Structure P
Amino acid sequence: MEMAVNDVERTANDVLAVLPARAHDMARLHILARHEAKPTVTVIGKYNHGKSRLLNELMGSDIFAVADRRETVALAEHVQQEARWLDAPGLDADVAQADDDHSHRATWLETDIRLFVHAAKEGELDAVERDLLQVLRADQKRTLRQTLFVLTQVDQLSDDAHVDKVVAAIRVQSTDLALHLVSASRHRQGVEQGKQLLIQKSGIPALQEALRKAMAGVPWARVHESNLLFGEIQDELLSLQVTEELRNEALCALQERQRLEFDDGLLAVLDKVQDDLQPVLDVSGPDQALVPDSFENMFKLTAGKRERAHIQIAYSRACIAINAHLVRHGVVGLPQAQQTSVRSLDTVMVAVMGVSVKYRDDLRRIFCDPEGRARLAQDFGRYFEWSEDRVSLARQLADGAARLADIDKALAALHRLERS
């Protein structure tokens with residue numbers, strides 16, 4: 001079922017969102033989708049090489065402007081019963097963007113058959129013509145769009161020997177394309193004077209016959225090119241999809257491995273902290289840390305003060321061990337939303353652990369009781385996920401998932417275009 005123009009554009013945009021470099025190919029597919037369109041023949045060549053005059057003789061009517069000065073600076077076209085004819089700006093047209101766009105559109109986007117025109121009076125091909133002809137030949141092999149090499153204005157050479165010399169030189173430069181030697185002037189003269197021999201000698205009837213054969217192959221060439229482009233674009237999308245899936249799998253594995261290493265490492269640190277705390281926690285007799293200081297001994301070193309100092313030292317050592325693990329995994333600063341005006345307090349250790357403890361029961365509750373250990377694992381795990389590296393990794397995974405969604409959307413869009 002044929003899609004509406006707006007639907008085609010939206011669907012094409014879904015593909016271009018993933019493959020912007022395929023804009024030309026998508027535009028070409030849009031043109032190829034016009035199944036009933038007449039074959040488009042484009043004349044390519046330099047200024048004053050007789051392109052427009054050649055078209056007029058092929059069509060049997062003075063449709064295209066002919067002059068001794070540069071005349072074709074835009075994309076001129078005319079539709080006859082059997083074909084659509086394009087006369088683009090010359091290869092040596094002004095370098096203005098509009099001329100370039102017209103020439104590119106005629107040569108590469110719109111056309112089914114190219115007539116590569118070179119004036120015999122100019123002798124062999126120049127570098128620009130040779131390069132273009134090489135590209136056209138490669139495109140013909142790839143897309144089956146035919147290029148016919150037309151040597152025009154042969155009547156302007158002195159004699160047949162001169163013609164043979166020019167032809168020989170050009171054949172050396174282009175060995176795999178047949179040359180069609182034509183004279184638009186002879187053809188016009190033959191038509192006006194009713195001289196069939198002159199008409200035949202002009203080469204125009206032979207070129208017209210070659211064009212008819214080329215036009216007969218256009219439907220198949222269009223199918224071939226359409227299948228080629230759809231296949232290439234689909235393969236590129238599938239390749240991107242595989243690459244993105246592998247990348248995301250690697251990122252997911254990295255994310256899982258990092259979390260496992262963090263959790264296992266934190267558990268090992270907490271186990272060691274618990275073992276290291278046992279000498280401090282195992283006391284015989286009264287716990288002097290629980291004895292409050294009186295006003296009288298406020299400035300004296302008492303047993304309670306000594307014990308509480310030992311507990312704080314043990315707590316600090318435990319915090320240092322945990323913090324070393326956090327630093328190794330990039331868990332240092334607080335998220336922006338939790339930061340304060342005091343930079344020294346903007347650390348994960350302060351946020352989770354506080355600053356100090358005084359009693360052995362605090363150490364047991366925090367480091368030894370299952371609930372305390374579970375809380376530490378949960379809190380530090382949360383800040384681990386908020387760390388810069390983990391946030392960046394999560395963002396990469398989200399971006400990858402979005403790219404995969406775009407690729408899926410592009411593949412679906414491409415299949416809709418192919419069926420339309």
Structure Q
Amino acid sequence: MAVSLMLLVSLNLACAEDLLTVYQQAVNGDPRLKAASLKVDIVTAQKEQSFGEFLPQVSATGNWSHNDQTVGNSTRSVNTTYPGKRYYISVNQSLIDFTKFWNWRRARETENAYLEEQVEAENALIDDVVERYFDVLQAEDQLNLLRGEAEALEKQLEQIKRQFEKQLVKITDLYEVEARVDQVKASEIEAETVLVKAKENLKELTNATPESLYRLREDIDYQPLEGNLEDWIGMARSENPLLRAQVNTIEAASDDVAMQRSRHLPVVDLQFNYYNTDTGYQSSRTPQTEVQVAAINVTVPIFSGGVISEKANEAQHRLELAKNENDSKTRALIKEISDAFLSSNSSVRRIAASAKALASAKKSREAKEKGFKFGLETVNDVLDAQQAEFRAKRDLSQGRYSYVKNRMRFLHAVGVISTENLQEINDWLQKPAQTSTN
């Protein structure tokens with residue numbers, strides 16, 4: 001039996017996963033990263049297509065035929081049968097075509113925007129993994145604390161029952177403890193549901209159910225974020241990939257406006273043609289016809305039913321839409337940075353205050369229990385002190401996890417989050433403690 005327990009414990013520890021392991025699982029299976037990469041590949045191909053329009057366009061046509069020719073009328077005619085051949089080669093080179101130029105510029109800016117969105121997808125995944133990982137740890141802590149509180153109350157209930165049998169306490173005291181036990185049991189059921197949901201959220205990223213996650217160490221020195229909030233916001237305007245992508249999107253929309261307007265301008269092409277045939281009319285006159293042409297073609301758009309003007313209007317509206325979206329995303333980002341910055345720093349103070357509150361609550365609970373033994377305190381006083389101690393434990397636990405999540409949320413919003421930050425947080429973790437069963 002002992003050997004089986006040792007093997008079970010070893011297996012649980014071997015399956016324990018730290019933050020970096022979970023992140024790697026998410027990287028390998030996250031469809032958002034794959035979608036962002038595919039978008040970049042698509043728009044890169046589009047950019048290469050638009051650049052290819054600047055290069056010479058060469059086409060060749062060959063035709064081989066069998067021909068029957070009848071010359072004359074119903075009384076007298078001459079039939080001729082002969083093979084025919086026709087070759088045609090054309091080379092076209094754009095000399096002046098502003099539409100192609102602005103189309104290439106638009107494709108280039110769109111590619112830059114998608115590259116920034118790919119970076120944002122990578123940053124968002126780091127933040128999302130941390131958020132969901134610590135949601136699981138927080139849910140586990142809340143459930144374990146409620147179980148601990150329920151266990152303490154059940155011990156208290158057994159003690160009260162013995163004292164009630166000796167008529168040392170009132171029946172109302174017994175009912176009060178039983179009510180407290182039932183309340184905590186109900187909260188425990190709710191906490192179990194929260195934990196299941198948290199694990200499912202993490203599984204959505206990794207496609208694997210988390211079993212045993214590394215936990216936060218107790219000796220972490222939680223430090224507030226340094227610097228001025230306005231300076232961080234200024235950095236975000238240049239570093240945040242989502243805002244940089246939006247700038248590229250505005251540039252692409254502006255290029256689209258220029259492209260649509262340039263459709264009113266003349267287009268100049270250089271053309272080389274080679275034509276060789278001995279089929280049909282040419283064959284009846286000479287054995288072979290060969291034509292070589294070098295030309296400069298000038299095409300001037302005159303009227304297209306208003307299509308070009310309306311496309312230019314549409315592009316202008318899209319440009320204004322991109323600018324409005326940029327303003328909206330910038331405001332949302334500033335709010336996110338401010339909220340994460342203030343929440344992270346307030347979590348530091350909350351951790352310190354919760355630690356002091358826990359120490360005080362523990363002393364109060366111990367004093368109430370001693371006073372109860374000597375008849376100086378009531379059962380309600382002891383239960384209230386016990387409840388306050390567990391509440392302080394929960395507040396301290398929540399404060400620690402909130403600090404980590406808000407810190408990473410802040411770095412993500414600024415645009416400077418990286419796997420180095422993930423490694424830093426991972427260094428704050430330790431393997432789950434071994435548990436034994438008697």
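What follows draws every value from the coordinates through simple rules; no lab data is involved. Since the structure is predicted, the reported quantities are computational estimates derived from the model, not experimental observations. Cβ atoms are built from the backbone, for glycine too; each structure is taken alone.
If relative contact order in percent (Cα under 8 Å, 6 or more apart) computes to 25, which of P, Q did it come from?
Q
I have -24500 for helix-only ellipticity at 222 nm (-39500 (n - 2.57) for each DSSP H run of 4 or more, over all residues; to 500), calculated from one of the structures P, Q. Which structure is it?
Derived from the structure labelled Q.
When you work out FRET efficiency 1/(1 + (r/R0)^6) of positions 327 and 407 (r between Cβ atoms, R0 = 30 Å, to 0.05) for each of the structures P, Q, which one comes out largest?
Result for FRET efficiency 1/(1 + (r/R0)^6) of positions 327 and 407 (r between Cβ atoms, R0 = 30 Å, to 0.05) over P, Q: largest is Q.
Using the calculated result 76 for percent of Cα pairs over 11 Å apart, for residues 199-238 alone, pick out the matching structure from P, Q.
For percent of Cα pairs over 11 Å apart, for residues 199-238 alone, the value 76 is produced by structure Q.
Using distance in nm of label points 7 Å out along Cα→Cβ at positions 79 and 151 for the comparison, can you identify which of P, Q gives the largest number?
Once distance in nm of label points 7 Å out along Cα→Cβ at positions 79 and 151 is worked out for each structure, Q has the highest.
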